[in-house]
Structure 1
Amino acid sequence: MINLQRLEGFYWVAKTEGYARAARAFPYPITQPGVHQQVRRLEDELGVKLFERVGKDRVVPTARGQVLFACVAPFFEQLPTIEARVKGGVVGGTLKLHAAGHLLRHLIPRWLRALQDARPDITVALTEAPSAELSRLRSGEADLLVDWLPEVPADVEARRVGTTEAWLVAPAQGPFAQKGAPTLARLAQVPFIGYHADRTLKGLQLEALRQHDVTPREAFSADSSDVILGFVAAGLGFSLVPWLTEEGPRLPGVVARKLERPAATFPIYALWRRSSGLHPLVEAALAVAPGS
């Protein structure tokens, strides 16, 4: 493996085209013989001649030296910028963000626009997650998870970035079509579309139905609000879904009403791993998060 210190001597000689000038340009004190020794050892290590003399005090890279300089110059030229960015906590890169589908559509876009405006050096890799999969966060597969949780575990940090409310949704067409705002009493005999994997949302649905003395005739189940709304729009039945925006679900073929009893709200969190220091990309995202 090439010694980095010898590469540094080579870089400054190639850049300044002289050993004395290279010694003066170094970011720390070094003598001209010291620079010359670095280059000679690098040439011995590689077995090639890297410079040729073209004047009394001027040298230029050979053809092989030019190849090496083209490779190492970007690294050394970016070092001052890299140092400033690291010291200042400004570190670009790719943020791995996982979120539920309806949040990707209704919460994340404006957030990403704010992040893009503030930090164009950060790219975001988005993954749609059907549920709050904390294992992906803990393993490092995700840097930031955006979802709701009934409670936040001790090894995870969280910031509230939104709130969803429960909405009653029913078909506007087909044999179970509703005219006007739907009510649970009117929907008692209509097939019910429930959540399949999310036990908390499923529990909310069943508790709301119980409070209204409605025993649902469950015909279908799905893992996401978007799929459930698609089933409702197709006229297959009614459901209860959490929704982020104040106006509620607005889809062709769906009529919706906010559920007043029980008045259910779900906090939406940005979640990240608890560690000794906040990940700089997560910190940048949180700086422009909704509600920040």
Structure 2
Amino acid sequence: MDQAENLRNIIKKQNVKTVKNARVIAVTSGKGGVGKSSTSINIALQFQRLGKKVVILDADFGMANIEVMFGVIPKYNLSDLLFKEKNIKDIVCEGPEGVGFISGGSGIAKLVNLDNEQIRRLVNKMAELEDIADVIIIDTGAGIAPSVMEFLVASPEILLVTTPEPTSITDSYALLKALSMNPNFDKETTKIRMIANKVSSESEGRKVYEKLSVVVTKFLNVDLGFVGVVPHDRDITKAIMKQKPVSLMYPNAVASRHYQLIAEALNNHTDTTQIGAKHRGIKGYIRTIFANKN
């Protein structure tokens, strides 16, 4: 009996009952420095203002962008959940306006080496997030490292952050190519949407999307949606210098209003027919990550 079959049996035997499935959205980018983590944080804040309870899982191993931008030093991280008998409520830090976040820490790297008993405990504990979150945002690493791919192929929804820079567009294509070639990626049950960041105008953002979408459709046969733009805004720079999200520091800034529009668009895209076959909720998300290893 392989690990995947053991895991399926574990899930069947669980007595954890959830009344809802949290929406899981992975935010990623082809390269660093394009505003991926900033996008995760600001969309989380805007979702929270729409009445959604949001938790961010910082899965960008080696970086601490979320806690720096939130100005909160987490007492515990995912490793404490895995190896030190802490519960979900212990490791979820409360950020601004009630947005929660979980520091991945070294626990992200250790996921690959978990045995079946550790997987069972992890799934049980992560399932508790369903009780405290409507939306769970996975802030992945940038690029096409295997650890990033594992988080993406398990996600029913992916937000790809791209800028007008040629290298960003090229690296976004490389990421989508790697994703499409992954044997565990199911393009029929995964919704991928692009955000054009650091653009001079709506039309420039649309052109970035069209340029990428044409080649992705032609050569990868992957459907790439478009959810909005975030323009260049001096208030973003000022907020970053103060280690604050622009939506928090300058809620009326142009960029903040665009993050609000993106969150509203995502909130309106709640049709599950596209992702119905994908395991839902954080419990299903974690299960899929481990099932894909076999």
Structure 3
Amino acid sequence: MDLKRSHITCHLISLALASIFSMSLIISPSWAYADWTPLIERLVADKFDEQGIRKIFDRPGVNFDPSSMSCKLKELINNRYKKHDAVSARKVKAAYARFLRPEVIAEAQSYLQRNRETLQGITENYCVPKEIVVSILLVETALGQNLGDRGAFNTLASMALSYDLETIRPYLAPDLLTRRNEDFAKKRCRQKADWAYEELKALIKYASDNGIDPLSIPGSLYGAIGICQFMPTKISVYGVDADKDGRVNLFSEQDALYSMANYLRSHGWRCDMSAKRQYRVILAYNHSNIYADTVLNVAKKLKE
């Protein structure tokens, strides 16, 4: 899903940025430790059970991970100041190009055939073609095989804790911050920390409602979860209990695919849309031109 929400998954642009970033920095082992007290107090003030929240943060699996906020700030600064990263651009282009390989299309076609009944129900209820659903699923999570390589809880908690730019400064590339962009970086750091905090609250609630250990939920670089790579705050808005078991399970194929279609429908998808309008709705799922182009090209090949 859209990087501002996501989702999700891990998204290929985010992965490319993370890969480049991780090669450029050497992080001390002490980076994994943090004082979670401000975040715990904030959650308690927002009516979360204090004992339960402290119990989660006391677990050895909770670690501070600066990479998500670091990558996000790098992305925001480069976009704002038009700094072109040729290496990153090549990696992103290559990553998307692989979805159009014949063997990948064949795998997606097989998935479509195996799930034809579910996909037909989606088309009847939401007017979203089965090829579009499968194409998005392919690009987001390789047809549900890649749900993210990190814990969504650690990602969102770490970003929420990084409200002050000074918290994350040691993990930024030395030449990233300048006099020209530092005020912008401080402002966006605060905004993204607040955004991550809301997503963290939604993730904790989602885990509690579904009887899931919050630390067991895999996620993308920015905390998108599930087969369809939803940001946690979007689950209560667009999630669909398609299998009627009383809960929205984004790791269940039926629920995830119906939720994806519901999201598209809610953002303007209609029957018999032009390619241009389809493109705009797909951009609402992920604000990336190369993403939207790839989804439509894969869907076209699946239809052919």
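Since every read-out is calculated from the coordinates, none of them should be taken as a lab result. Please read these numbers as outputs of a predicted model, since none were measured by experiment.
Data table
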quantity	calculated
Comparison of 1, 2, 3 by Rg/Rh (Cα atoms, Kirkwood Rh) - largest value held by	1
For 4.1 (mean projected area of the Cα convex hull in nm², for residues 129-168 alone, calculated) the corresponding structure among 1, 2, 3	3
